[in-house]
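These notes open a run of structures that come right after.
Values in this text are rule-based calculations from the coordinates and carry no lab data. Being a predicted model, the structure only gives us computed values, none of them experimental.
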Structure P
Amino acid sequence: MNPIAERFLDLNRRRFLGGISSGIGSIALGSLGATEASIRPVPGGFKRFAPKAKRVLCLFQSGGLSHVDLFDDKPMLHEHAGKELPPSIKGTQRLTGMTSGQSAYPVVPPLKTGKRCGKHGTWISDLLPHIQTLADDICIVKSLHTEAINHDPGITYMNTGNQLPGYASMGAWVSYGLGTVNENLPAFIAMVSQGTGKNPGQPIFSRLWGSGFLPSSHQGVGLRPGKNPVLYLQNPPGVEPAQRRAALDDLAKLNTLRAEDLGDPETITRIKAYEMAYRMQTSVPDLADISGESTETLESYGPEVHKPGSYAANCLLARRLLERNVRFVQLFHRGWDQHIAITKQLPNQCRDIDQPTAALLKDLKQRGLLDDTLVVFTTEFGRTVFSQGKLGDAGMGRDHHGRSFTVWLAGGGIQGGIEYGATDDFCYNIVENPVHIRDLHATILHCMGIDHAQFTHRFRGLNVRLTGVEEAHVVKAILAT
């Protein structure tokens, strides 16, 4: 077909108007000069300050980790055990449909004892004996809150800054702004494991590491368990590396011509994806081969480190990715949604993550990687202090609770051995230093040397940010000096 005629066939009303708006915007930008350019960032061009962290490790505990049982014990919980949660504490906030119809809301104290850990004396449950040893390295934030009370909006909010699907994930934003360091691996890699708490856990969708409206070259790459973490990397039988290289070169020339003709950035993204896949043919098998790890290191991660796809195995792979300078690594661990049988499910789930998480942090620290790696241990919301179901019943659990929950951070840019924020005597409402999800995102970007307010992407006529349109603040009190 005649390329000019084909170009007109591809030109629709939306593309035409978009082209006009881009042209007008370019003229306007040129007239504004350096002042406008400094507040309208583009990849590699926005104003960046010296970062404390070069890479991010996000340990996402999917389902809603119980802050009541693990990090936020209060004397009143024991004094009031089995009694009705006072109306002055419970208030009128909405509950999920799973507990809104209950006739009683009795207080349930932590399921297991804990102890004061580290120099600061922060309380951590005995369900997490290995994480107790990290007390001086981590900053525990006890005042996180969210509007979401159900899983999909909650997990989407935490990972993309918006409760609605279609927005870019944290890792995609970081990749978009900072690019990659290791050209042989993607800038953003995600892995999923299933816990032994609630099984199966809440579903994890690939859009949680998607690029949304950002160029698709910034979406995360999901690693699968086993010997083939990425499908279709290897050449088909009978195809030699030289043949594959020649085919990719020819394909790149054709795609480049197409990109020049249509101006579609996704065509360039496709070229980059082919080239990355070619380089990953050698880098991924090397990554997955843990035979060179010492016996001492393997044992530190626990017995499941040899089980592909387990949380322990993914933690070890995360360390191997971080030492290869992958910019953003995210582990999703399912099974924290303890609506029922919490007395059985929660200890099992804690056993999954306790030793591997502690081993990973200590491994990073020993190798000198923790100083410039920001570690974020988070979840989508907390759990209620009152019981779901009949108190004392084997099927009793805890419902979702977004008004207050606990996360912790460590490493690049964060003070270790401190607590921030506080809840009331029933660890139900925040009484000191509230931290919204937007604030957490702003703080993560700050540690990477990015001002969240300036870091935008034009989408649907708006300069969209990870932190959204509402006010967000960097939590400066937890930053290392």
Structure Q
Amino acid sequence: MEQYLTPTQLAKKLKISRQAVIERIKRGAIKAAKVGQQYIIPEQEAQELKLGTGGEKNYFSPETKQAKILRLVKEKQIKTIQLWFVDILGTLKCISITNGELEEALNHGKGFDGSSVTGFAEAQESDIIAKPDPNTFTILPWTKKDFPIGRMFCDVLNPDGTPYAGDPRFALKRILERAQAMGFTFYVGPEIEYFYFKTDKSPEVLDEGTYFELIPNDIANNLRNRTVRTLEDMGIVIEASHHEVSPSQHEIDPKYSEALKSADNIITCRFVIKEIAQQQGVYATFMPKPIFGVNGTGMHLHESLFCGMRNAFFDKKDKYTLSSTAKQFIAGQLKHAREICALTAQWVNSYKRLVAGYEAPVYISWAQRNRTALIRVPLYRPGNEQATRAELRCPDPSCNPYLAFAVMLAAGLEGIEKKYAISDPVEPNIYEMEMEERKRRGLLSLPGNLFEAIEETKNSALVRQSLGEHIFTRFLLNKEREWEEYRIQITSHEIKKYLPIL
């Protein structure tokens, strides 16, 4: 019969306060059941638990976790394990290995040719290593019935075991270490929007629904619900999901997590959303603006910094309940908003979304209720410490989340380090302001296209330092090629507009 501990008993074992245990339970970092008003924690969970500085769960040492994975693979008869990583554009890559190769891969990683991956090694330096992160192991739920497949995210290493400079996951880890040295843990909660279409050949919608609409027996709603269940089976807690404002547009919101885990979750969500759609013969896309005249697809990111269990963004005495740390963080992101835009909105098509009138930010400002501002401080639970956060609204779900998080955090940390002063909030609808009023308020706009964004990023010391020279130069080179390719195209709009009159 399974034994259980109370929060008080677990607190004594871990040498932390009972309240700290309760907070971790509420955040999902400790698994517990509730009997009446009392939480109970399985003793097995307590034995395997080790708490990190940010309050997220870690399992044992890597060696013990490794043994656990090997045992699980044997018990579940898993014959294939997928090793996941992304290139500098955020495209998911995979190396599949057999169960017989797993122990060697866990110990030493799996070698591959980096010259074949966008933004990675040149031909003369192509040998690099994918080293699995054992804390990311899960089984792909749709494979469990017949031929179960395991999955782990990987860190990319040089042959000597040092971190590879072109690895986006490593770029984020470096900035997270900087935040940790300042006493902070960075949390991010994404709102992942996307469209369902009948095929990948044209944007033919599945429904004509709108915001929060529930359509009986609708295939898209059923797909979304199935996707949520699948993600939950993979250990990703989903806070909400719903139909978005545009036809056939939907949203899934994973629970906020420490930034590295949140970036992993975004990559997993994108893969699972597409996989479940494909299984039902339809197509899911994260293209920012696939349909003219309706809202595009964004990925609002809810950010907060914690010092241990305390939300460093919260100050109950401030009229906005924002601490000086929060205000400086927001000020840093506002100051560098144009420079980091190529990372948060990285495609030519991203800038078709960032236009006035479609609930997407255009002007660099912050507010509380105003959804035309770039950064919003939500007021869903005023005065609640845990809910205090800043919502950055310019990213879209097709960005590389590791690189986007890295530059976002770097901009915010610079604001804290240099004590930037925040501007006044802008609550009126900015789209409806006269140009003179925007000029009086000093409201700058985000880049109007990818070319402008590239030029801003090129001159950014902050982005160069945050990403490292390798990723910085290769990312910009790739974006310049994309812009040049787009620039020389002749569009159907041009043919329709100009051919009859010129």
Structure R
Amino acid sequence: MPETRDAHLTSSMPSPSRREFLQRSLATVGTTLIPNESMAALAPQQKPKRPNLVFFLGEGQRADALSIAGNKILQTPHHDRIGREGIRFENAFCTNALCAPARATALTGLYSRSSGALDNNRAKEPLPKDIPLFTDLLHDAGYEVAILGKVHTRNGVEDRYWDYYFGHNDPGNDYANPYFKEGRKGKIGPQKQYFNVYPDDLTVDRALSWLEEDRGDKPFCLLVWFVAPHEPFFRARRHFDLYREAVIPKPATFDDDLKGYPGKPKGFLDAENKIGTTTTHVACGSHEGVVKDYYAGLVAVDENIGRIFSYLEKKNILDDTAIVHTSDHGYFLGEFRMFDKRLMHEPSLRVPFQVRYPKRIPAGTVRSEQVLDTDIAPTLLDLAGVIIPEHMQGKSVLPLVKKPDPEFRKEWYYEYYEWPNPEAVRPHRGIRTETHKLIHYANEPQEFELYDLQADPGEANNLYGRPEVASLQRNLLARLDALQKAVPIGADTKLSARAAQE
């Protein structure tokens, strides 16, 4: 019997054309910028100084993989500085916990179903040309833009304009002898291999060299996207001895497999994302090994963030530079004996989100509102003083700097499409509110999970189907459908065609 991979992910869903989807916003792209002529017309004392922008994107960095977030083993002083001297969000999430889709969302401010970047496939196909990246808008506004490191999204966004490009489109690259493409002024050269260098060290070497170049009065937007600690979790040589004596605590749910995963649906049980179960993930053979190597990779990332900080301080431009740090998705570190991401459970879903810019953000600000990866692009545009296009599906988080807003986001929609995939995680969608989560697995037979996140933050007790939550369950399913309908399907997405083929 064929699997209805996308049937429920697209149910009752209007499919507007690309023109219908973007016309309101892109018709006024010229007015979304602060025009140079308008800037020139301002009196000198009124002319705003645009900040430089640095955007650090982690790879699979879960929300608690920071010492500022309470991690007692991993020490991340340079990451912590961003949150300590700026704003830190305690409830930040991705909307599709997979590398390539999440990176497309960060660049476009759009859900996967709207951008067409559903999964890790179609690696050589560009994103639709009528969807602007936030860096395209910044370039139009007079910024120099650069992206370095693990790009890993549709066509590596090589087709877009970059003043400098030093990236790779692989999920993990070669940690010992990495591959990169390099380009300038919108032209990207062929792939080249570099020997005996840790990829993130080389990425930051090149970032620092680019920062050193003369760009006159132009502000810069620098994207540094790390590959560590992606599987196979290779360490930099300087960190081979890290954590030799560390004791890694076992998560409370690690042994749930020995109990038959009580309450979990069959799709959850059958997923091949369990530590020590598959020869296709030999680096995930032991819980202790995964966690220690994962943490060691993040130590290297932290050191490289520190190198950027040192440069900005040396040039006396640190406080003229807005620094944003988040991650593409989280990562299971033994919860339910799992590794990897994809699923809508909290370890996979939660990410760090921090912004440092002392001219607009008081140090030590902490907020608990739910913020999403769809908010990244609008926030960076807001920092730069560029008007946020209406088609973007997130919103700037900067208003939360002034005061908390209980109405900022009460609930939101999650989507995951890739099938088949290396871990046999089924396609699913879901809704997360401030207190509850409902997950709907789309393939037949349909299955569900429902959690009370206040009483059960570890998601150990699936309430779906219990009489006492029948009303809540109906309400969440209805709201899930409504949230899905509010996210248009882009013309490039072709969900219905895929479902019909399968």
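The value 92 for volume of the Cα convex hull per residue in Å³, for residues 192-271 alone was derived from one model only; which of P, Q, R is it?
Q
Taking Cα Rg over 2.2 N^0.38 Å as the criterion, which structure among P, Q, R has the greatest value?
Working: P: 1.05; Q: 0.99; R: 0.94.
Result for Cα Rg over 2.2 N^0.38 Å over P, Q, R: largest is P.
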With P(r) over Cα pairs in 10 Å bins from 0, in percent, for residues 96-327 alone derived from the coordinates and found to be 6, 21, 30, 24, 11, 5, 2, 0, which of P, Q, R does the value describe? P
